[in-house]
Structure I
Amino acid sequence: MTIYRKIHQAVGAAVDEAITSGALTLSTDMPVFVVEPPREAAHGDLATNVAMVLAKPAGKPPRAIADILKPLLAAHADVTGVEIAGPGFINLRLRPEIWLDEAREIIRAGTHYGDSDAGRGVRVNVEYVSANPTGPMHVGHCRGAVVGDVLASLLKKAGYDVCREYYINDAGAQVDVLARSVFLRYREALGENIGEIPQGLYPGDYLVPVGKMIAGQDGAKWSAAAEAEWLPRFRAIAVDAMMALIRADLVALNVHHDVFMSEKSLVDSGKVDAALALLQGKGLIYEGVLEPPKGKLPDDWEARPQTLFRATEFGDDTDRPLKKSDGSWTYFASDIAYHFDKFTRGFPLMVDIWGADHGGYVKRLQAAVAAVTGGQGRLEVRLCQMVNLLKDGQPFKMSKRAGTFVTLRDVVDEVGADVVRFIMLTRKSDAQLDFDLAKALEQTRDNPVFYVQYAHARCCSILRHAAELFTPDELSEAGLAKADLSKIASEDELLVIKNLANWSRIVESAAAAQEPHRVAFYLMETAASFHGLWNKGNDNAALRFIIPADKPLTHARLALIAAVRTVLRSGLGVLGCQPMEELRSDATAAA
């Protein structure tokens with residue numbers, strides 16, 4: 001049991017004791033409270049807001065509640081001091097041995113340290129990327145790909161049963177446009193001069209090989225055929241070819257999915273009709289005329305009877321159309337069926353990663369999920385803002401292969417997958433991100449990727465050098481876990497251990513909030529604390545990690561180094577980044 005969970009239980013037990021004694025009476029069930037590091041290290045080891053969240057149900061001021069809990073918490077064997085601060089925060093000081101024991105646990109657990117059962121095995125479907133299969137992935141897809149992939153890893157570490165899914169939008173009009181674009185390249189492959197690509201078709205050179213492939217297989221068979229004859233074949237071939245490109249791009253970014261679900265398969269199997277029939281049976285579909293939108297009317301708006309879903313009954317702003325004017329289903333109808341399909345496959349919790357331009361679509365689909373699952377399914381959406389791609393502070397040029405955008409592969413080839421993944425998480429996903437390719441390759445402390453990797457590589461280097469003093473058994477995880485950690489006495493070293501112990505709490509809180517950027521922030525903080533300790537050793541020989549004349553102290557500090565390396569490796573694993581054993585650099589800024 002981690003320190004945070006142990007103290008959380010102790011706080012809960014103190015509240016129970018106060019209730020049993022009659023000192024506290026609650027009008028509701030025990031509210032949720034947190035145990036976390038205080039904002040200032042000088043305030044103690046841990047802090048809890050329990051007195052403030054109890055104020056309303058207990059009918060007492062927070063500081064009065066804190067006064068009741070203070071002696072109960074002070075009696076705990078691991079607590080050496082209790083202070084009440086501000087409006088009612090309770091700050092706790094713990095025995096130093098508690099933190100040293102946690103360092104041993106980190107070494108023993110390895111990269112499994114931080115694994116949690118908080119998710120209780122709940123099955124969650126995380127859908128991300130889901131780019132239209134009309135070409136290679138562009139940099140706009142990159143952020144959502146990373147956020148979704150890392151969130152899936154984070155949820156898994158926090159104890160959820162996770163399925164990673166990609167939804168192939170292969171049933172819409174854009175796929176017909178793709179097929180027509182490929183048909184043009186097919187005619188080109190047959191020797192026809194096609195001139196400039198007409199507006200509205202996809203101009204990228206990535207379609208040239210697809211046209212050549214069809215020409216090689218079918219010859220001139222389709223050159224004079226009517227569109228209705230060649231369109232189905234060109235659609236199928238084009239989608240397969242584009243998905244092959246997309247899958248290759250995802251592999252290059254170290255992004256993986258368990259399931260690729262086809263929209264066309266849902267339509268062809270009748271699942272869209274079935275899901276809408278279910279809503280119809282609940283009386284949630286009707287024929288009606290929507291009120292005109294507020295403000296200036298769109299040019300294509302018309303007051304006409306439509307097939308509508310009663311979205312307003314589930315929190316949406318207006319009811320939503322399910323059929324187009326030609327009688328075909330809207331994208332919204334397909335999306336209802338798709339999410340109902342997820343639910344029937346056993347996922348009560350669904351998390352979608354979307355671009356910020358889809359923000360207006362969130363409430364309607366959440367309403368639909370609530371309706372079609374009878375309230376048993378829950379959809380949560382994480383929005384990703386734009387990435388401004390720069391090089392030396394200037395916008396990065398367009399890709400010749402894509403024609404109109406910078407491809408994901410362009411970026412990965414330029415700086416590497418690990419750099420891309422980490423930098424995409426250096427800001428919260430709903431905030432815009434500037435990604436400067438040149439700065440991403442700098443080997444300085446201002447580059448967060450390098451700074452964290454350098455910390456891990458430094459740990460590895462220290463342990464390699466220690467082989468001159470210790471046997472392999474002494475430097476093994478089991479051997480380091482047996483080190484006499486009581487030799488670690490400086491506050492700076494204890495602060496590093498306290499930060500490492502925070503990893504388990506970060507995993508649970510970041511998973512609960514579905515904010516994977518918290519992991520990147522934590523790793524930067526951990527690297528900074530370690531580099532700071534290294535720098536103190538440069539200035540003060542007594543604080544160096546390896547002191548040949550004092551092997552017991554050195555062994556204890558090597559155990560600390562092993563714990564730092566373990567947590568960095570665990571966090572980088574969640575980010576999908578490879579921890580580096582060695583970095584070759586002339587940079588000294590991080591030293």
Structure II
Amino acid sequence: MTVSKADEPWREHYAHPNPWDMAFPPLSVPQMFEQSVRANGSRPLVDFMGRRFTYAQLHAEALAFATGLQQLGIAKGDRIGLFLPNVPIYVSAYYGAMLAGATVVNFSPLYTVAELTAQVADSGARLLVTVDSSALLPTALAVQEQSALEWLVVGSLAAQLPWAKGVGMRLFARKSLSKVPARALRWDDVLADGVPQPVAIDPEEDLALLQYTGGTTGTPKGAMLTHQNITANTRQVMAIDPQAGERDVIMGVLPMFHVFANICVLNRTVVNGGCIAMLPRFDAGQCLKTLQRVEATAMPGVPTMYQALLDHPDCGRTDFSSLRICISGGAPLPGPLKERFEAASGARLVEGYGLTETAGVASANPYEGEERTGTIGQPIPATRMRLLDKEDPTRDAPEGEPGELAIQGPQVMRGYWRRPEEALHAFAERPDGRWLRTGDVAVLEEGGYLRIVDRIKDMIAVGGFKVFPSEVEAVLLRHPSVKEALVIGVSDPYRGETPRAYVTLMAGASDSGEALAKWLNGQLGKHERVDAVVVRESLPKTMIGKLDRKALRAEIGAS
């Protein structure tokens with residue numbers, strides 16, 4: 001089953017009249033960045049805790065970093081690692097590395113020494129950029145000692161803050177930097193005068209980014225994203241925004257190391273000439289204050305972020321009047337959460353869908369017009385989707401039945417870094433080309449809307465029946481006392497597996513697990529019924545804050 005031009009009623013919801021036929025000519029990331037700098041040089045690109053950095057300033061710093069990299073011997077195709085929180089030098093390092101012809105590798109600031117060492121080795125990164133934070137610098141120094149990393153570049157966090165906010169931190173930073181071994185370089189010392197030597201980039205062949213998967217389905221793999229993957233997806237995202245070109249101040253609370261923020265916060269804002277209100281990490285109170293201070297117009301986030309904003313005592317006192325649109329991704333958006341956030345903020349909260357392997361975004365609900373709560377919306381321009389048979393990916397799913405979602409488009413990765421066998425399994429070869437297999441089971445609804453019903457690996461086998469955990473979770477989340485829910489399969493001597501639910505409760509709720517299980521099972525088919533509902537203080541989450549089913553399984557299995 002293919003989502004094709006036959007499903008065209010949704011076309012009218014997008015800004016471009018012919019999204020299926022829309023072309024995105026080859027474009028490198030440096031070309032995209034420099035085009036915007038020429039048009040918006042004096043405008044602010046980043047607002048960092050009240051200090052503003054213009055397009056021209058960050059472009060000049062990116063050029064100086066690129067020149068410095070080339071003087072160190074960094075050549076086209078070399079990998080440059082970014083081990084950074086959301087700070088202004090992330091922008092300079094990201095674009096500067098690509099101006100030098102290098103490939104950026106994003107590393108999570110939450111990685112342990114062992115995790116970062118493994119990914120530095122796998123990527124072959126020659127140089128790593130970090131800041132003098134006590135949470136990051138010791139890890140980076142340990143990795144430098146244990147790996148083949150040639151250079152560690154350390155920036156000053158305090159030097160990027162407004163003076164009034166950075167006095168105390170500057171004193172701390174000077175002491176911290178004084179302890180940096182001689183083998184580490186200071187950020188300012190790497191910046192060089194002049195302009196970098198031009199590097200010929202083939203947008204459709206050369207890699208811009210090695211983006212490691214989150215590892216929720218196994219060992220993290222480096223998705224090879226070309227310059228065209230990044231720039232095409234950026235332009236696809238802008239094509240569905242009916243307010244493109246208007247005042248644009250976006251909350252930068254998603255971590256920049258994640259592919260969602262890479263496209264929907266950094267690159268799309270650069271293309272649109274907007275400003276990123278950047279915070280080093282997500283804190284609900286600080287986010288609300290910043291949103292009101294800068295009069296933010298948009299905020300991409302994950303569902304747990306929107307829940308945290310609602311839970312914060314300042315939510316009811318925050319002026320949301322400037323906020324037009326919020327985009328939810330990374331995890332399914334519960335309908336009740338969407339309703340509560342829209343009622344509190346007055347902004348539209350739309351759900352989208354994407355993967356590391358699609359450079360960020362593959363589908364979205366329209367920003368204006370009809371949306372379909374609980375769906376991932378419709379394919380974005382120039383993106384095709386089809387449903388494959390769950391047992392045989394060489395065939396399409398039977399008409400009207402769920403199937404594995406497969407994607408084709410200019411944003412789809414080239415493959416996995418140094419893992420050709422795994423890359424082969426990631427694609428289904430069909431007469432009309434190769435299709436990325438997502439591992440997500442979806443159904444196609446009227447109007448071309450797609451609904452994810454579960455991941456193939458998450459399905460629970462109950463006495464020969466397949467149970468989708470997300471469907472059970474959706475029922476649980478309709479209960480007024482349930483805040484978060486995860487359902488996993490646990491061993492059952494008779495049925496093989498049986499579903500079990502784990503929940504957290506809304507503030508003030510005191511429902512017992514027994515009462516919730518009785519309520520839930522009364523609304524489920526016999527094979528879907530849970531053996532228990534376990535009430536917990538918290539549920540495990542990934543680095544970007546989405547609920548982590550894999551971690552819960554590991555925790556329960558080890559207990």
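Work out the source of 87, 63, 42 here, i.e. which of I, II gives that when Cα extents along the principal axes in Å is computed. Of the options listed, only I reproduces it. Could you tell me which structure in I, II was used to calculate relative contact order in percent (Cα under 8 Å, 6 or more apart) as 16? Value 16 for relative contact order in percent (Cα under 8 Å, 6 or more apart) corresponds to I out of I, II. One of I, II was used to compute mean count of other Cβ atoms within 10 Å over residues 256-263, and the answer was 16.6. Which one was it? Of the options listed, only I reproduces it.
When helix-only ellipticity at 222 nm (-39500 (n - 2.57) for each DSSP H run of 4 or more, over all residues; to 500) is computed across structures I, II, the figure -9000 traces back to II.
Highest-scoring entry among I, II, by mean count of other Cβ atoms within 10 Å over residues 144-151, is I.
A short reminder: the numbers here are calculations on the coordinates, not readings from a lab. Worth saying up front: this structure is predicted, and the values here are computed from it rather than measured. Cβ atoms are built from the backbone, for glycine too; each structure is taken alone.
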